[in-house]
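These are the structures in question, set out in turn.
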Structure I
């Protein structure tokens with residue numbers, strides 16, 4: 001139309017039901033659009049596939065308006081043209097934009113998840129009875145535990161146990177594992193003293209051509225015992241868990 005304006009289509013992308021992660025760099029705002037609940041999984045390595053985290057493989061200046069960041073700004077602010085590296089940095093260092101209602105719901109869910117892990121893995125050492133999840137939740141409030149949404153419930157459960165013990169709010173201890181250790185008698189003669197140093201309580205012992213003992217151990221000693229038997233007995237011995245305490249001894253965290 002003569003005298004009229006010529007409208008060009010704008011490079012804007014509209015997204016809905018999105019979780020936004022925002023990072024400010026050198027006075028500029030950069031955002032990525034993610035699926036809800038995926039950011040925390042990415043940050044704790046529960047999710048490692050970037051395609052499962054991102055709604056779209058782009059960097060925005062404003063997700064809600066669909067405005068894309070320019071290549072020039074990205075290179076200037078991040079010192080790279082590699083889009084995936086930039087996105088990963090925004091995901092790890094940026095702030096997740098969520099409503100106050102969503103934030104509180106997420107914290108409440110995380111609180112219960114942490115309390116559940118603690119309740120499953122610990123007992124009152126005086127009675128050997130487990131605590132309820134509700135009781136652990138109350139104790140977490142009493143010790144003013146600060147939940148970190150970027151760490152897993154399993155990692156934070158260890159912090160909670162330590163703080164409960166330090167503040168002596170209630171008596172609490174990791175539940176012990178009951179194991180059976182079996183080996184030839186000739187090996188038992190030279191290894192028994194080392195094994196006894198690693199166990200918490202000897203419950204039963206049988207001597208013969210095959211030496212067998214049943215004992216309680218702290219979960220943190222399980223790896224040391226299995227490595228000792230594996231290296232010294234060369235396939236002729238075994239360590240059998242009689243009640244599973246589900247611990248990951250490689251990094252000493254709950255599984």
Structure II
């Protein structure tokens with residue numbers, strides 16, 4: 001008897017989860033920092049390659065949102081060193097403390113596919129709201145902007161590595177939102193990992209400086225998702241497009257901008 005689609009999905013998720021649970025690294029304090037940094041740099045790498053090639057090939061440059069902008073090695077290294085410093089001296093010590101106080105619990109059973117999809121979407125929407133409020137406040141209150149958020153606006157033409165080029169307070173507060181949401185929503189560890197991967201990739205994509213025919217903003221209908229075009233305008237104009245991914249909060253508060 002053939003397995004139903006739901007059962008096949010369940011077996012696939014269980015197989016994936018069983019293999020993940022077998023990795024001893026998950027139970028060490030190294031995992032959260034290594035996981036986030038590895039995912040982030042892996043997401044950045046394709047765009048870094050495109051940045052290197054964009055001024056040699058018109059076929060690539062024509063997809064750049066600001067085609068006149070050029071990513072130099074000095075700019076890339078500056079961002080990378082700041083990111084590595086933050087992970088080594090801020091994020092890693094915090095994850096050690098969290099690991100010491102909170103035991104790692106890995107349930108035997110994998111979540112259902114509907115639970116995974118619903119949980120990831122709920123975490124993403126909640127993070128989008130939190131980021132919007134945080135971001136709006138850090139632009140409307142001059143002290144917050146100059147003390148904490150200005151560092152992220154160093155580049156008016158974004159590129160992938162600028163996604164985490166930020167003040168320590170900004171990195172920690174936004175990382176806190178991303179970490180606490182799965183716990184608030186009671187998500188399975190696998191759902192939590194998939195949310196982290198998607199959240200990091202969307203953040204890198206929105207800072208990439210490229211708008212391809214297959215970019216998320218072109219695939220999600222009705223202009224519900226902003227993506228790289230949306231966030232590039234924020235860095236260019238500063239007072240518009242505060243939400244990181246979706247457009248509904250900017251529509252509601254009158255801060256949505258679609259044209260340069």
*asked:* Quick check on the output: 1.00 is FRET efficiency 1/(1 + (r/R0)^6) of positions 111 and 151 (r between Cβ atoms, R0 = 41 Å, to 0.05), derived from one of I, II. Which one produced it?
replied: I
*Thinking of I, II, which structure, once distance in nm of label points 7 Å out along Cα→Cβ at positions 79 and 103 is computed, gives back 3.1?*
I
*Comparing distance in nm of label points 7 Å out along Cα→Cβ at positions 127 and 199 across I, II, which is largest?*
I
_With relative contact order in percent (Cα under 8 Å, 6 or more apart) as the yardstick, tell me which of I, II scores highest._
II
*State the single structure among I, II that was used to calculate Rg and Dmax of the Cα atoms in Å, giving 19.3, 66.*
II
*The value -12000 for helix-only ellipticity at 222 nm (-39500 (n - 2.57) for each DSSP H run of 4 or more, over all residues; to 500) was derived from one model only; which of I, II is it?*
I
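Every read-out reported here was derived from the displayed coordinates using simple, explicitly stated rules and does not represent laboratory data. Model, not experiment: these values are computed from the prediction. Cβ atoms are built from the backbone, for glycine too; each structure is taken alone.
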